[in-house]
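Visitor: Input: structures, listed below.
Read-outs throughout are calculated quantities, based only on the coordinates presented, and are distinct from any laboratory measurement. Remember, predicted model here, so these are calculated numbers, not experimental data. Cβ atoms are built from the backbone, for glycine too; each structure is taken alone.
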Structure P
Amino acid sequence: MAAVINTNSASLNAQRNLTTSASSLATSLQRLSSGLRINSAKDDAAGLAIAERFTSQIKGLNQAVRNANDGISLAQTAEGGLGTASDLLQRMRELAVQSANGTNSASDRASLQQEVSQLKQELDRVATTTQFNGQNVLDGSLSSTQFQVGANANQTITVGIASARGNEIGNYGLKSVSGANSSSAAVAAASGTAAANNVDTQTVTIAGNGETETVSVVAGESSQSIAAKINQKTSTTGVTATAETKATLGGLSAAGTVTFNLTGNGSSVAIGATISSASDMSPLAAAINAQTASTGITAEVSGGTVTLTSKDGYDIAVEDFINSGGGTVTLTGQDPFAGGASGAAVNLTSGGTDSSRVGGQIKLSSSTGYTVSSSAATGGLFAGAANTQNASSLSSIASLDISTTAGANDALRTIDAALTSVTNSRAQLGAIQNRFASTISNLQTTSENLSSARSRIQDADFASETANLTRGQILQQAGTAMLAQANQLPNGVLSLLRGG
């Protein structure tokens with residue numbers, strides 16, 4: 001090897017290695033002081049990009065957890081308000097039951113109505129003032145609110161809370177059509193056996209609760225049977241049906257002994273009564289009521305008129321009418337849900353048109369709106385041409401009036417529907433709270449797993465980095481010593497010069 005002075009290759013090599021070990025030592029010191037393996041893109045460009053994406057997801061998930069907790073808080077606030085609304089409705093119902101009792105006078109019912117009026121105002125106050133973070137939650141304005149429960153766009157849960165205001169909750173009702181050719185119109189027959197009622201073969205379509213169901217009706221079917229078929233679909237449509245039949249016997253033209261066969265719930269019973277005055281039908285009413293257990297038909301008398309009622313909606317049939325005095329009597333179908341005659345009256349005559357039948361009517365109820373249509377026009381159960389959509393109408397809490405017995409009975413239907421609406425809203429809020437709780441658990445688990453994954457990429461391994469630090473420190477010391485040795489090598493040339 002040549003002895004040179006200008007270029008000390010050994011020193012340059014030692015300097016280079018010392019720089020390398022110094023860089024390694026600096027990296028180890030940086031990682032150990034920050035706790036991160038990746039402190040800049042030069043450490044691991046791909047790893048840095050992956051770790052940053054993980055960081056975005058983790059921070060988004062942690063915020064989503066807080067959002068979901070806010071959703072639980074809102075639902076709890078709304079449910080608390082609905083609990084108060086339920087208590088108010090229960091008190092209204094209690095008052096309505098009290099008002100329906102026959103021992104109350106008109107002034108008693110007026111006093112009860114005053115409390116109902118105050119309760120209605122309080123219900124509206126609760127609905128319009130229950131707020132979460134300044135936002136009303138029970139007035140219907142919170143119909144579609146999104147909660148961001150994910151780290152990315154459109155990862156949401158939508159919450160809607162129905163209104164609890166008095167003018168927006170109650171019973172959505174719809175009744176079958178009355179009048180000529182309706183199910184409750186009297187049908188004449190002269191053979192001693194009443195003809196079938198006016199109901200025609202048809203398909204009734206009910207659209208409610210987001211679902212559509214059909215009910216097949218056969219010709220002459222009773223309202224009781226049709227209502228039972230509709231109620232079989234209640235779990236899907238949310239619509240319930242009640243049936244009732246009402247008719248009047250009146251206009252007796254001559255006193256005498258009156259006999260006929262009366263059919264209600266399938267049993268035909270012979271009825272007989274001696275009537276001394278055509279203007280007093282009480283003996284006939286008493287004879288009919290004596291057989292109520294067999295026929296299901298009750299009678300109320302008002303002077304010369306007897307009102308027959310089948311609360312279950314069975315047809316009322318009068319067959320083989322005979323009056324020893326030769327007089328006639330008129331059978332008229334009535335609308336049990338709206339009052340008044342329904343269809344043409346039939347004059348029953350001994351030896352002539354001596355039989356007739358009156359069908360019932362159906363009243364539908366639900367806590368939410370719905371539509372009903374019938375495939376038949378003539379003989380159809382609901383108004384309009386074939387397949388005409390009939391929309392339900394709301395009898396709201398705001399219109400409650402229990403100052404009369406009839407009003408109290410109607411109020412019970414309205415309040416029951418309102419309670420169903422409020423209860424359904426509370427059930428939905430309870431379900432959404434449980435959903436938010438499950439969402440939070442999932443978000444926390446995902447955040448935990450992503451944090452672990454990011455740690456494996458980004459965090460420093462202290463065991464490894466401590467070893468690297470020790471290695472770097474030793475190399476620095478050895479490199480410094482060797483650089484000092486290398487720098488002494490040119491001194492050998494001086495020895496050669498002195499020797500010459």
Structure Q
Amino acid sequence: MKKIFLFKNICLASLLCLVACGDSKTKENGEIPEPETKGDVTIYITTNTRSQDFKKQAVDFSAKDNMSPSTIKLEPATRYQSMDGFGAAVTGSSCYNLMQMSLENREKFLKETFSPTEGMGFSYIRVAIGCSDFSLSEYTCCDTPGIENFGLTSEETEYVIPILKRILEINPDINIMGSPWTSPRWMKVNNLKDMQPFNSWTSGQLNPTYYADYASYFVKWIQAFEQEGIRIYSVTPQNEPLNHGNSASLFMGWKEQLDFVKDHLVPQFKKASLNTKIYLFDHNYNYDNMADQNDYPVKIYDAGIDSDLVAGAAYHNYGGDKSELLDIHERYPDKELVFTETSIGTWNDGRNLELRLIEDMREVALGTVNNWCKGVIVWNLMLDSERGPNREGGCQTCYGAVDIERSDYATITRNSHYYIVGHLSSVVKPGAVRIGTSGFSETGFFYSAFENPDGTYAVVLLNSQTESKTITLDDGKQHFSYNVPGKSVISYRWKK
């Protein structure tokens with residue numbers, strides 16, 4: 001299912017303090033100033049001991065004859081995937097917690113998180129179509145039988161939509177993905193052999209009789225959000241389609257998803273003139289060890305689903321290894337990949353930043369991007385200090401990317417997932433292209449390089465070694481060197 005984690009209250013106004021030539025400087029109004037003219041490279045740095053918490057710095061370019069032996073040379077002529085963005089799931093629980101905050105504190109946090117000019121610039125978020133296990137109740141948008149009874153619920157109108165609208169005011173270019181945890185119960189059967197009605201939020205399968213109605217459900221949901229001024233960039237047909245056991249869930253094998261998407265979802269999107277991207281699968285690297293479901297999206301591609309709307313496939317990391325992404329890409333290089341969910345929690349020492357910052361940056365952030373993912377989305381943006389609100393039967397041991405103290409709805413603890421997303425989103429903008437590199441390669445160092453749409457270069461680097469090391473970045477025309485602390489993540493951005 002899902003998992004995430006926790007730290008100490010740190011406001012991003014101080015988190016994002018500028019350090020240039022050893023002096024800490026911020027504008028009187030608290031905004032983060034741009035680097036001084038002599039500082040040509042903007043750098044963000046986070047150490048796993050919090051000795052530096054997403055601190056912003058500036059450095060000078062060096063003379064051409066002052067190269068370090070440890071030099072990463074950018075090769076912009078080598079092009080990989082373009083990037084759609086990085087972010088977190090804005091669940092019903094996250095929105096509820098945000099709405100309990102004072103207006104001033106909520107505004108500050110949202111700007112620190114989503115503003116591309118005043119904060120980290122999160123650029124891709126995921127929302128549930130209906131409920132998830134992090135909702136205030138179990139529901140869909142059509143619980144009364146008959147698709148004509150579709151309608152948004154109070155969870156959307158009172159919590160999710162107001163938060164999404166404010167996020168869009170802060171960052172109008174943010175991409176939003178929708179994923180259902182379950183269909184309406186009246187569309188479910190116990191299995192496709194017995195075909196008995198299955199009035200349960202958990203498990204069951206979609207009755208083929210209702211494939212057309214369920215496709216209409218997607219169209220109506222997208223249109224309802226569009227009427228609120230919220231554009232849905234992408235959807236997945238089913239969250240974790242091989243997971244029978246979530247508090248809200250629906251089993252959908254690859255053959256079912258093929259039939260549903262090919263014969264119903266795509267035609268209805270086209271009829272409604274929707275260009276919303278469809279990403280298949282949306283589950284684990286190991287296909288939950290179900291042999292007949294191995295290579296789930298490949299089986300659908302092989303069966304001949306021919307539509308530009310079917311952009312690619314989405315993955316989670318609760319089983320298996322990220323190398324599966326590379327395998328899928330090599331088999332269908334024209335299809336996109338996105339990483340849509342990962343969690344921290346009590347099971348993986350989720351509040352231990354010394355461990356999680358390094359591991360999550362390596363496996364989730366850089367690991368997925370370097371294996372062709374166009375986007376990286378972690379699970380809940382914000383949970384409370386008691387890991388909620390959550391649903392019985394769902395994840396009750398998860399932490400959020402940030403956690404807020406339930407006693408005051410003001411004290412915020414930022415966890416590793418907040419940082420790993422921020423280190424990407426702060427310097428790598430939607431439309432950026434991952435580019436080639438050569439040169440420095442040493443055990444314990446991991447990095448990705450990008451060219452942004454505005455012509456700037458970006459590099460995100462992890463030093464998982466204990467010792468610091470001076471690294472030089474060279475774009476072929478200019479270069480600079482920087483001493484990278486041990487156990488740290490650094491993001492760089494500079495003009496050509």
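Visitor: Which structure, out of P, Q, was distance in nm of label points 7 Å out along Cα→Cβ at positions 106 and 474 calculated from, if the result is 11.2?
Guide: Numbers: P: 11.2; Q: 5.2.
Of the options listed, only P reproduces it.
Visitor: Separate question: Name the one structure among P, Q that P(r) over Cα pairs in 10 Å bins from 0, in percent of 4, 20, 31, 25, 13, 5, 1, 0 was derived from. The partial results should precede the final answer.
Guide: Numbers: P: 4, 13, 15, 14, 12, 8, 7, 6, 5, 4, 4, 3, 2, 2, 1, 0, 0, 0; Q: 4, 20, 31, 25, 13, 5, 1, 0.
Comparing all candidates, it corresponds to Q.
Visitor: The value 3.6 for distance in nm of label points 7 Å out along Cα→Cβ at positions 114 and 354 was derived from one model only; which of P, Q is it? The partial results should precede the final answer.
Guide: On the way: P: 6.0; Q: 3.6.
Structure of origin is Q.
Visitor: Can you rank P, Q by FRET efficiency 1/(1 + (r/R0)^6) of positions 130 and 330 (r between Cβ atoms, R0 = 41 Å, to 0.05) and just name the one with the largest value? List each step's numbers first, then the result.
Guide: On the way: P: 0.10; Q: 0.70.
Ranking P, Q on FRET efficiency 1/(1 + (r/R0)^6) of positions 130 and 330 (r between Cβ atoms, R0 = 41 Å, to 0.05), first place is Q.
Visitor: Given that helix-only ellipticity at 222 nm (-39500 (n - 2.57) for each DSSP H run of 4 or more, over all residues; to 500), derived from a single structure, equals -5500, which label among P, Q identifies that structure? Before the final figure, lay out the partial values.
Guide: Working: P: -15500; Q: -5500.
It must be structure Q, since only it matches.
Visitor: Still on this structure, I have one more. For which of the structures P, Q does the calculation of FRET efficiency 1/(1 + (r/R0)^6) of positions 42 and 122 (r between Cβ atoms, R0 = 35 Å, to 0.05) return 0.00?
Guide: Numbers: P: 0.00; Q: 1.00.
Source structure for this number: P.
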